[in-house]
1. Once Cα Rg over 2.2 N^0.38 Å, for residues 61-124 alone is calculated for every structure in I, II, which label goes with the largest value?
2. From I, II, which structure was FRET efficiency 1/(1 + (r/R0)^6) of positions 69 and 117 (r between Cβ atoms, R0 = 35 Å, to 0.05) = 0.70 calculated on?
3. If helix-only ellipticity at 222 nm (-39500 (n - 2.57) for each DSSP H run of 4 or more, over all residues; to 500) is computed to be -25500, which of I, II is the source?
4. Of the structures I, II, report the one carrying the highest value of Kirkwood radius over Cα pairs in Å.
Structure I
Amino acid sequence: MRQEPGRKKDRSKTKPARLPSYAKLRGRLDRVFSAWIRHRDTLPNGMGYCISCRQFAPLQCGHFIKRQHLALRWDTRNAHGQCLRCNHFLGGNEAEYYHALVKCYGQFTLNELMRRKHDNVKYTRADLQEMIAKFSKNT
């Protein structure tokens with residue numbers, strides 16, 4: 001179709017909205033999940049008791065089984081409030097974390113988590129968006 005001289009092209013047609021990338025969704029879910037865990041385990045002032053050392057401090061979201069295991073990355077039984085010292089400087093303080101999880105959930109649940117860390121899962125964008133919605137509404 002030829003354009004008349006002196007007229008500009010009609011650029012009112014917009015491109016369809018691009019879907020967020022998988023990496024962006026995963027990052028957003030990490031932030032929302034971390035906020036949900038901290039909200040669950042702290043007082044309104046952001047302070048709470050570390051699951052590992054029981055120190056009253058500002059808490060971070062610490063994972064017992066590391067986040068690289070996608071099957072448990074966003075499992076609420078695998079993530080709890082930890083102080084900076086335990087979460088970063090002591091590498092998760094796993095021995096104390098282990099004892100606290102056994103006390104909280106029992107050995108059976110802990111064995112299930114240990115078994116599930118080897119599960120091979122692949123979340124879709126829809127799965128990630130569903131989890132974002134789930135953890136966003138509860139904070």
Structure II
Amino acid sequence: MVKLSSKRENFELAYAALDRMVNLLRSQPVDPENDLYWSAVMSVIKGFELCYETCWKFLKHHMLEQYKIETLSPRVVFRLSAEHGLLTRDISDELIKLIDVRNATAHTYNPDLAQSVSTDIVRHLDVFSKVLSSCS
């Protein structure tokens with residue numbers, strides 16, 4: 001069985017990588033004609049996908065280990081994490097909002113959507129840090 005500490009470490013690594021990618025994006029002028037800008041946008045999106053997946057799977061494993069609750073979806077994991085006091089309701093609600101952002105990442109071949117998604121990711125970056133702090 002995978003240990004909770006291993007799941008947390010994976011989440012921490014994914015968050016650190018996403019943070020670096022966001023900093024790279026912030027250092028680029030917004031220029032739809034610039035390939036480096038688009039590389040940064042796409043890196044943020046891919047980093048978000050990894051961070052989001054490791055976050056909800058870490059919480060899922062936490063719920064199973066601590067409360068013997070087996071869950072199947074991110075939405076349920078986020079809700080139950082708040083109900084059991086692992087996360088605040090605000091953090092849970094923000095994570096639930098990110099479900100739509102995560103679903104939209106499948107369509108980032110559309111440049112306007114990719115830019116919008118990357119903006120949402122940057123706006124909600126701190127929620128992952130809050131999850132790590134809450135689950136220490």
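No lab work stands behind these numbers, since they all come straight from the coordinates. The structure displayed is predicted, hence computed values, not measured ones. Cβ atoms are built from the backbone, for glycine too; each structure is taken alone.
1. Largest one: structure II.
2. Numbers: I: 1.00; II: 0.70.
Of the options listed, only II reproduces it.
3. So the calculation was done on II.
4. I
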